[in-house]
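Structures incoming, each one as structure tokens.
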Structure 1
Amino acid sequence: MKNHKYNIWLAITYEVVKAFAEHYKNLNNYKIINLVLKYCKHDWVLWKIESTLISVDRDIEKITKEWEKQSKPKTIYSELPPDGSNAQNLLGGEMRIRSNYETK
């Protein structure tokens, strides 16, 4: 099991109590409910951050695999002959770089 910097049970408690408090509005009037939410919130935030980052990592892997399946564009380099101007005679003609990338 991973070494977490939060208590998973407090995070789950926060999630459950929050859901009940949203469904049964009169629970918000009880001081114990507010104390439980306040006490458990830090662990819930850390758990939520970790869960979100894991989800983002999965999405990145999925997108990377899709990109790897796509055909790679080839870069085409070309240089035109000098047009006769002094600068182009010294430096060479116009250089162009383009891609043959095709969208599906």
Structure 2
Amino acid sequence: MSKDFFEELFEKYPKVINEMNKTFTSHDFILALAHKNQTAYIEALYANRDKRRSGKRTPFLIVHARLAQELANYPKLIRRVGTVNSKDIFGQPNTSVQWEKVDEH
């Protein structure tokens, strides 16, 4: 069931990537994707509401990890340039992959 919601979000990746700055983090991307596609994002969270890590329900962690992993499937649009300190959507310090748009020549 949750796969359908992910697929709906994945279809939006090229458009959202195009609207991002030249360099951006996975955190930045997830926030933009969620903002522009709120219903599908909420449905993905809800579909994963009972998933657990370390005995705790972690729908945000599960969904955000899957959304971040999907970015690697767009090598014609972006490339990974490293890992940087970043804040997640809750403002908590963390690390995040930094991406750079590929030049269109």
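Since every read-out is calculated from the coordinates, none of them should be taken as a lab result. Here the structure is a predicted model, which means the values were calculated and not measured. Cβ atoms are built from the backbone, for glycine too; each structure is taken alone.
Which of 1, 2 yields 100 for volume of the Cα convex hull per residue in Å³, as computed? Could you put the intermediate results ahead of the total?
On the way: 1: 268; 2: 100.
Derived from the structure labelled 2.
Using helix-only ellipticity at 222 nm (-39500 (n - 2.57) for each DSSP H run of 4 or more, over all residues; to 500) as the calculated read-out, with -20000 as its value, let me know the right label among 1, 2.
On the way: 1: -20000; 2: -13500.
Derived from 1, not from the others.
Which of 1, 2 yields 30 for relative contact order in percent (Cα under 8 Å, 6 or more apart), as computed? Write out the running numbers ahead of the final one.
Values: 1: 22; 2: 30.
Here the read-out was taken from 2.
Starting from the value 2.5: which structure in 1, 2 was distance in nm of label points 7 Å out along Cα→Cβ at positions 9 and 81 calculated from? Display every interim value, and only then the final one.
Values: 1: 8.4; 2: 2.5.
So the calculation was done on 2.
Where is distance in nm of label points 7 Å out along Cα→Cβ at positions 65 and 89 largest, in which of 1, 2? Please report the intermediate quantities before stating the final value.
Numbers: 1: 6.1; 2: 1.6.
Checked 1, 2; max of distance in nm of label points 7 Å out along Cα→Cβ at positions 65 and 89 sits with 1.
With FRET efficiency 1/(1 + (r/R0)^6) of positions 49 and 73 (r between Cβ atoms, R0 = 30 Å, to 0.05) as the yardstick, tell me which of 1, 2 scores highest.
Values: 1: 0.25; 2: 0.75.
Sorting by FRET efficiency 1/(1 + (r/R0)^6) of positions 49 and 73 (r between Cβ atoms, R0 = 30 Å, to 0.05) in descending order puts 2 first.
Among the shown structures 1, 2, from which was the value 1.6 of distance in nm of label points 7 Å out along Cα→Cβ at positions 25 and 41 calculated? Mind dumping the intermediate values first?
On the way: 1: 2.1; 2: 1.6.
So the calculation was done on 2.
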